[in-house]
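Next come the structures, one after another.
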Structure 1
Amino acid sequence: MEIKITTNQILKVLQILSWIIFIGLCVEAGGITVNTIITLFVNPAGVKNFWAGADYLSSLYRFDRGHFFAVTLTMIIVAVLKTIMFYFIVKLFTDKELNMSQPFNSGLRRFIVKLSYLALGIGLFSHFGYKYSLWLTKQGFKAADLQSLDIAGADVWLFMAVILLVIVQIVKRGIEIQNENDLTI
């Protein structure tokens, strides 16, 4: 007996995974933002509530509040950009903008352009966080675990942005060919 998996089934699974990732990213971005605000303005002991990188961030807070703010702001920006990226993916599924009868359309092109710019932003801010952490290490502060701070992998995000920009150009050409075919029929 052969089990055939259709494109619609794969899209449903991807839609569910996108929702799960989106919700997780919302929790992460909100948690980092709230913990930063609480630590800076309400209770400095709140720095222990950071679930990732709490050791590094608490010692950084004791070292200098400005550096703490710069690192956490970078973490917030990266987390929010990732959340926005998955918001657009979830929105694509819920708005039913994915037209399988004419896959090359301007809506798909705009969607991929948005994702490429978001990936570029994530890559740039991750790179800034990496360079800033290196600079802090040169100033005598202990080295940061960038993976636990969720600002690692800038090169991967920049690579993804370039790939998406190439795909945008392919989709743009596909739209042109599809429009030419529609005119000849």
Structure 2
Amino acid sequence: MSILATTLAAAKKDGATVTPEGKPLRRLTDGVKIRPLPTHRDARGSVTELYDPRWDYHDEPLVFAYTFSIKPNVVKGWNLHEIHEDRYALLSGTMELVLYDPRPGSPTEGEVCKLVLSEDNRFIVNVPRNVWHADYNIGSKDVVVVNFPTMQYDHANPDKYRLPIDTDLIPYRFPSGVTGG
């Protein structure tokens, strides 16, 4: 067998990820909503609108906000919330949001969904209740995200469950060398 035939036999062919018009083919986890964030740029810099209740983006009101950062090649996760949803708006960097749906009866039960959030293509995205998620900085600078969760943080009884990033309970593997927890 030729070298070409040998290497092709061992290779995995890429599947389509976008339509000819550039629209993603991914299937979103059930309950995930994405809304582009208007970014206005001029010679002085930019302004990005993060949240406006007039958008009718989410049924639940804005009640709390905080920001978090992630260093390059680091994962925060796996996390799950039973009571509230996260609503992320990325300000800086490039992050892969990986979702795993364990919810019985969900149309996307057992599926993994990956979304890339970046400062070049800003949007707000929610993470539904009872969906495992991990935030992975795939860029070369710190990621900065604003979260607008659907409830205030309860310091005495946090609504957060964790699994290690290399758990066998979720059918997804981060690249070797990635740190996190």
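Readers should treat all values here as calculations from the given coordinates under stated rules, not as data from a laboratory. A quick note: this is a predicted structure, and the numbers were derived from the prediction, not measured. Cβ atoms are built from the backbone, for glycine too; each structure is taken alone.
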helix-only ellipticity at 222 nm (-39500 (n - 2.57) for each DSSP H run of 4 or more, over all residues; to 500) from the coordinates reads -26000; which among 1, 2: 1
Ranking 1, 2 by mean count of other Cβ atoms within 10 Å over residues 69-76, the structure that comes out highest: 1
Parent structure of the calculated result 29, given that relative contact order in percent (Cα under 8 Å, 6 or more apart) is the read-out and 1, 2 the choices: 2
For Cα Rg over 2.2 N^0.38 Å computed as 1.31, the structure of 1, 2 it came from: 1
Label whose coordinates, when mean count of other Cβ atoms within 10 Å over residues 109-116 is calculated, return 14.8 (choices 1, 2): 2
